Structure I
Amino acid sequence: MARLPGIAFLKTEAGAGLVMGLAAVAALALANSPIADVYFAFIHQVVPVRIGPFASRLDVEGWVRDGLMALFFLSAGLELKYEVLRGELSSPRRLTAPLLAAAAGMAAPAVIYLLVNAGAGGDPRGWTVATPTDAAFALGALAVWAPRLPRSLRLFLLTLAVADDVGAIALIGLLYSHNLHPRPILMALAVLAILMLLGRRRNPPRLIFVAGFVLVLALTLNSGLSTSVAAFACALAVPVDRRSRDGESLLQAYQEALQPYVAYGVLPLFAFVSGGVALSTLPASAWLDRPALGVVLALVVGKPLGVFGMVFLSSTLKIGRKPLGATWSEMLGVALLCGVGFDLSFFLAGLAFGDADQGPIRLAVMAGSAASMAAGALVLSRRQRRREVLANAFAD
């Protein structure tokens, strides 16, 4: 039986980005519909969970943020470890420019946000919101609007997005882990140590690792430490050169098993519970709100400025180079796509502002991400058409 084109498309990066976008649009529509009360009652419904000594009471939004999103950080950690040790990021020459660009692409938005929010009336808490790049949306836009541009652009964007994930996890661990409880943290570390020892065996058992991951995350929920940090640590405990009993690499097996659930389940669900902003509750001056304005400018201006500026500087100083075969205008298009924050920006907004009203901030994240995607897609699609015209001219 032939595979349906729609199913094949959904398995691409563009398809994953489309599903997340539809989930966010659905949330925004429901939050401003006659059944908005049903939507908000659902995401704020408290779901108590008790298994033996473990007990936690979070609402649906909290379980998605602190529970399911841990799977995203686990998947990101597995991908990073494999790519650095065995994959496309194992070459130091390929890493220099995107890593420097990732660092500058996190610093520049933070500086712009803080400048906008300096002084009375500003709120400096949100400086982390615009620092990450949403890999699924950015890579999806590149795949849709510029599929025939040099492959080096995709590798650059992938490397930068993974580095952004690591930076976001570091920020979460440093800034948003409060009231730490030593006992569950020590117990989680002991479980991680056991997993690392098991990983030294020739054929480590899969189910033991799965049970260990669940136990570490459960302990972390009651420790005051962010589950994203624990999930990333779990990923680093998985051996890259050990195989399960069926001969498949254990790390790749976990990565392949998690990827569809994360791309088409966890991230769209997080977008659905986070993207619902009731526009009627926002004041008329919402767009002049300094934190919201800071987020928009940080995404649309700060992110591409940091990324493009650092690539240009590192190329000028001969310590890095722009993607092989790409022009500076194509590099600018990719830098603009880096301003798509979305899911991780929602995540950081929730941590930064806590229980405060995040409506203007979430709306700013969506607006800034949409503007960045539109600008990047416009530049890259025009460059692709220009290359096609030149190729046809030389062919004639």
Structure II
Amino acid sequence: MKLIALFSSAAISMGIAADAPKIKTLEIGAQAPNFELPATDGKTYTLDSFKDAKFVVLAFTCNHCPDAIAARGKISQFAADYKDKGVEVVAISSAAPEGVMTWENAFSKYDDDFAAMKVVHQEEQLQHPYLYDGETQQASIAYGAVATPHMFILGPERKVLYHGHFDNGRRDPGPAEKNTLVDNINLLLDGKPISETKSHVFGCSTKWKWKTKLVIEDEERWQGFPVSVDSLDLETAKSLAENPSHKLRLINLWSTSCGPCVAEFPMLIKSYRRHALRPFEMITISIDPAKDASKVQAFIKDQHLPLSRFTQKSVKAEGRSTNNYHFTGTELEKLAATIDPEWQGPIPHSILVKPGGEIVWRHTGEVDEQELRNAIVDALADLDKE
């Protein structure tokens, strides 16, 4: 089996090239191409690394896609259950990190870089190798992995016997009604032919490197959105804290004279943009003195914190025009009692507020990005269950 020739830099690393490469999924019966990819366990694997397995199941997946996240545990359990039956499962991350728009990470605690893959492998205790193809995408292109997860069954002669979904569970991590891949493997192990050799792959489209162009265009749109700051009174603060919306609300209290506040602001904006596709919004409240209104305005504009296009409609429905506020009153104690009775006054102070006003997470001081991301994803998952 010949090793896949690396695609030229023009084809693989095209970034913002005008023409995208044409991706074609391997036909049933085609010889599976070899690959050479690094894995989260520190090893480098080729297809020949699994030569002792009767069947090899390739799972082209990624960290960010909700369909891939939902299937992750099921694929890992399948790997554990079938390892002693001559079936080797190999997961391959097909996503190029630079081809993922910020809001496409809305469901994930982790990015798609190699370092994040290592964390996922360890935390999820995956029972199979997890290989990184995001740099060259050599295997993903050669196999024609068009979505995540996209599964391939390779037979004893390493020919493609099946490609498609793992099951029809989509974004439900629980048991599925149709377990196509497992059913096919069971038939093959019993020496029986399979009738369904192909199935639809209803998942996130593979994030090819050429999608960097889309990421750049999305950034340009963001930079074009208008930025504003409104004065905040206690009545409006009360409404913000009561959260009459259907969204999870991140409220951040800060000041232009607070070093940690200024330091964490870019991360907060990134977090807002990351999760804005879901029922999530961020509200900032400056407690600078009223005389410093121009400083607050200048800072927000310099940091460029507009309303996300996913947030604009719900904000307008509340009769508001912005998510950036400046409390110009002098009764900070009353503001504290209104926003979070447990807040003692130090800034920055951040809270997550569910619809109806329940605070489900709070943090005083500069917050760790991963801690905030975990809290947001977990809170949104709880909202989904309600």
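Have a look at I, II and say which one yields -0.30, -0.60, -0.69, -1.29 for log10 I(q)/I(0) by the Debye sum over Cα atoms at q = 0.10, 0.14, 0.15, 0.20 Å⁻¹, for residues 21-164 alone, as calculated.
Details: I: -0.57, -1.00, -1.08, -1.22; II: -0.30, -0.60, -0.69, -1.29.
Of the options listed, only II reproduces it.
Using the calculated result -21000 for helix-only ellipticity at 222 nm (-39500 (n - 2.57) for each DSSP H run of 4 or more, over all residues; to 500), pick out the matching structure from I, II.
Traced to structure I.
Which one of I, II has Rg and Dmax of the Cα atoms in Å, as calculated from the coordinates, equal to 24.3, 80?
Working: I: 21.5, 75; II: 24.3, 80.
Source structure: II.
When distance in nm of label points 7 Å out along Cα→Cβ at positions 189 and 261 is computed for each of I, II, which one produces 6.1? Before the final figure, lay out each step's value.
Numbers: I: 2.9; II: 6.1.
Derived from the structure labelled II.
Out of I, II, which structure matches 28 when relative contact order in percent (Cα under 8 Å, 6 or more apart) is calculated?
Working: I: 28; II: 18.
Of the structures listed, the value fits I.
A short reminder: the numbers here are calculations on the coordinates, not readings from a lab. Small disclaimer: the values here were computed from a predicted structure and weren't measured. Cβ atoms are built from the backbone, for glycine too; each structure is taken alone.
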